[in-house]
1. Quick one: helix-only ellipticity at 222 nm (-39500 (n - 2.57) for each DSSP H run of 4 or more, over all residues; to 500) came out at -22000 when computed from one of 1, 2, so which one is it?
2. Of the structures labelled 1, 2, which one yields 1.00 when FRET efficiency 1/(1 + (r/R0)^6) of positions 183 and 207 (r between Cβ atoms, R0 = 30 Å, to 0.05) is computed from its coordinates?
3. Which of the displayed structures (1, 2) returns the greatest value of volume of the Cα convex hull per residue in Å³ on calculation?
4. 13.2 is what came out when mean count of other Cβ atoms within 10 Å over residues 79-86 was calculated for one structure; which of 1, 2 is it?
5. Supply the structure label, taken from 1, 2, corresponding to distance in nm of label points 7 Å out along Cα→Cβ at positions 167 and 295 with the calculated value 2.8.
Structure 1
Amino acid sequence: MIVGILFACLFLLIALGMPIALSIGLPAIGLMLTPGVFPAGVQLSALGQTIIQLLFAGVDSFDLLAIPLFMLAGAIMETGGISRQLIDFSDSLVGWVPGGLACAVIVASMFFAGISGSAAADTAALGAIAIPAMIREGYPPAFSAALVAAGGSIGVIIPPSIPMVIFGFLTNVSIARLFVGGMLVGLLFGLSFMAVAIWTSWRYGYGTRHPFSLSQIGIATKEAIWALGAPVIVLGGILTGWVTVTEAAALAVFYALIVAMAINKKLTWNDMPALIIRSQIVAATILFIIAMAKVFTWLVAMQQTTQLVQNAISTLSLPPWGLLLLVMTGLLVMGCVMETTAALILLVPVLAVLSPQMGVDPVQFGVLMVVNLAVGMLTPPVGICLFVSCGISGLPLGQVSRAAMPLVAVAMGALLISCFWPPLTLWLPSIIYR
């Protein structure tokens with residue numbers, strides 16, 4: 001009864017336009033302080049103290065420090081001219097195929113995903129440059145905005161990934177293994193989006209092509225060598241075990257400052273206060289959601305919801321593959337209507353315990369959850385990548401959403417492959433972490 005009221009209030013407040021953190025936290029806090037919810041002997045002051053402790057405990061983690069650091073690194077690289085260099089380098093590699101620039105945007109998105117860990121940051125960093133450039137080459141504005149949004153969604157699949165940090169924090173699953181597990185999946189997503197770009201451009205004659213040139217690749221590589229070093233240093237440090245995820249995030253900030261200030265000379269110390277404020281507002285929003293969700297999930301756990309869900313699922317008598325398909329379908333729906341961080345924090349404590357029943361390794365399940373919610377970033381009504389891309393292009397959400405449908409379709413195909421072919425997520429971790 002209490003859990004039903006809790007979720008009803010959550011969705012009602014979201015529908016009314018309440019910020020997601022307050023939509024999560026206010027119903028939980030209100031119910032905790034309502035007489036009769038807890039035994040009569042529990043004092044109101046004790047509940048108030050519990051709420052405060054839960055809010056602090058929700059964000060009291062060294063791993064979560066990676067979130068504001070990765071956001072800052074992404075913001076520095078966006079302002080420091082690195083986005084332009086990555087697009088030029090990617091265009092030199094794939095600009096000779098039909099839809100060359102469109103493919104270059106996807107390739108650049110995969111490189112940028114190895115730096116920031118945030119889909120919204122990747123979309124913003126590349127969209128400001130890529131959307132006008134694609135329109136100048138004859139691509140329709142809606143297609144350009146949709147493709148940039150699709151590329152941005154890869155930012156949470158290819159490591160480092162802020163949602164994977166959150167999943168690892170909630171489940172104690174190795175974040176480094178989650179990162180490695182997402183590599184091939186992210187590559188599959190990128191190739192799928194490139195296939196759509198090539199087919200669409202070939203069919204409708206979008207864009208221009210330039211001849212393949214090794215000399216041009218050499219020039220572009222020389223220009224982008226420092227930008228390309230960022231994902232190598234960040235991922236190399238994590239995968240070799242030389243640094244933790246949070247230390248890698250701090251290293252990314254330090255490296256980004258060197259490239260943006262000393263090498264590209266596109267950033268000065270006078271730019272830093274505004275840049276820090278802009279990036280940390282986004283990071284603080286994520287951490288506020290995590291803190292509020294701690295209260296929400298604590299109340300859900302007190303009502304033994306996990307056990308109730310397990311009992312309900314066991315009555316369905318589904319085979320492991322059927323249960324996995326049911327959970328993935330539910331996650332796709334939740335990804336369409338709920339912000340990624342909130343969905344992870346609310347659903348992981350309930351669903352992660354089901355991975356043995358689904359016959360799914362915890363690392364694979366973590367990657368699948370993030371990939372499901374990444375698809376939700378391309379679908380209305382709360383697709384964050386769509387909103388960022390619409391804001392840059394000035395186009396209405398409905399127009400960009402329609403253009404994104406082929407990209408969503410291939411993303412769902414890649415998701416199904418990830419679900420039912422475990423080596424895609426587990427082979428690399430098994431090789432690297434023997």
Structure 2
Amino acid sequence: MKTVFSCMALVGALSLFSASVFAAEGTDKVRLVLGLDDCIRIALKAAPEMGEAQADIDHTSSKLEEAKSYRYPQIEVLAMFGPAPPAKREDLNATDKSFKMKELTWFSSADATLIQPLYTFGKISENMKAATHGIEVERSRKGQRANEVAQKVKEYYYGLMLARELKEVVLEVQESLSKARIKAQKMLDQGSNGVEESDLFKLDAFSGEVAKYLEEAIKGEKLALSALKTRLNLPMSSQLEIKSERLEMDESVTPEFDVYVEKARANRPEFKQIAEGLKARSALVEAAMANYYPDIFLGGLVSWAYAEDRDRIRNPYINDQFRHLNGGVALGARWKLDFGITGAKASGERAQYNRLLSTRTFADANIPLQVRKYYLDLKEAENSVTATKSAYTNAKKWAVTALANFDFGVGPAKEIFDALQAYARMRASYFQSIYNYKMAGANLDYAIGAPPLAEAK
């Protein structure tokens with residue numbers, strides 16, 4: 001009998017995910033009845049992974065805004081205030097004029113420089129291009145996170161359904177044993193030759209074992225429900241029910257393997273991440289190479305200073321740093337030359353680009369392999385459902401016959417044990433196969449990059 005319910009260990013593993021739950025006001029007072037899509041929708045809103053992914057998008061968007069901003073003028077202002085010696089026009093020809101500290105006056109000045117980039121040989125445009133593709137990479141990564149969240153919700157949702165089906169199997173066996181026990185006691189009290197007192201002991205022993213498995217099934221159901229609540233960010237005290245009452249097969253026809261591979265290449269977020277990442281890295285390589293060339297810009301300068309006890313000298317050959325007003329515009333080139341730094345940066349960006357090329361090669365080979373694995377799991381589960389359904393149906397007939405024979409006093413109690421054990425084992429295997437089918441379908445949806453919600457497919 002222990003082997004019959006070994007599949008319950010799968011549900012027990014869900015306990016690993018029931019660690020922390022955030023309190024939500026009023027949720028425990030409302031009875032929630034949710035379908036699979038409802039659970040996925042709530043999980044996507046509550047999942048911290050989605051918040052992290054959105055923060056990454058916002059971070060990359062800020063880099064794009066930064067790159068765009070380099071197209072506009074950059075103004076630098078320097079203002080100063082401090083003491084200055086007095087000076088008069090008649091002192092212009094003085095060669096040895098001294099002053100006393102008490103004669104010092106105050107000056108204020110402001111210098112403003114404006115740089116308007118005109119042409120940077122790709123430094124700005126390539127960084128803008130890299131940031132634009134980087135945003136698409138982060139959006140694809142967010143889609144990947146959404147698919148992962150949906151996959152986990154399906155695992156917990158179907159796990160809860162499996163736990164309840166297994167509990168029903170145990171309850172059904174327990175009920176059959178209870179009826180057999182009552183009938184055996186009645187036959188024994190009537191002095192029937194078809195039953196012995198040892199049969200009662202056997203029935204009681206078997207009933208005790210079934211009661212043990214019933215407790216395990218109840219525990220598995222509670223753990224599966226706790227895991228689902230945790231994923232939905234609901235408190236443990238909330239009243240949550242799922243709309244799907246029975247674990248049943250889908251009626252849809254499974255497409256051919258090649259159809260799934262085509263969908264994976266078209267929709268899998270990782271493929272888009274790599275494609276956009278390669279474009280971003282290529283742009284960063286070009287931006288690094290652009291550092292070999294100068295920046296062409298239009299520059300402007302305004303400089304002003306004023307001190308009360310200093311006369312202004314209007315001579316183009318004399319510039320008084322404490323009292324003046326001048327400015328101008330010029331076309332300029334700014335060129336930073338180094339010995340190996342630019343080349344090293346360009347090599348680093350090119351190495352990252354080559355790394356992504358290797359990642360693309362890996363994805364081209366292994367994502368279709370992953371799709372094939374889940375596809376084969378799905379086909380195996382389909383065949384297992386058919387086989388186990390036939391097996392538990394015949395085992396049910398065997399159990400009914402064994403119980404009827406025992407009622408008429410022509411069959412031994414051992415026949416009941418064997419029949420019920422076979423029925424329970426195959427019935428549990430049947431539901432396990434359906435669960436495997438559902439999870440293979442969920443894994444296949446993840447492998448081909450299908451949208452998390454059914455209405456989006």
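We did not get these values from a lab; they are worked out from the coordinates using the rules stated. This is a predicted model, so every value here is computed, not measured. Cβ atoms are built from the backbone, for glycine too; each structure is taken alone.
1. For helix-only ellipticity at 222 nm (-39500 (n - 2.57) for each DSSP H run of 4 or more, over all residues; to 500), the value -22000 is produced by structure 2.
2. Derived from 2, not from the others.
3. Going through 1, 2 one by one, volume of the Cα convex hull per residue in Å³ peaks for structure 2.
4. 2
5. It was calculated from structure 1.
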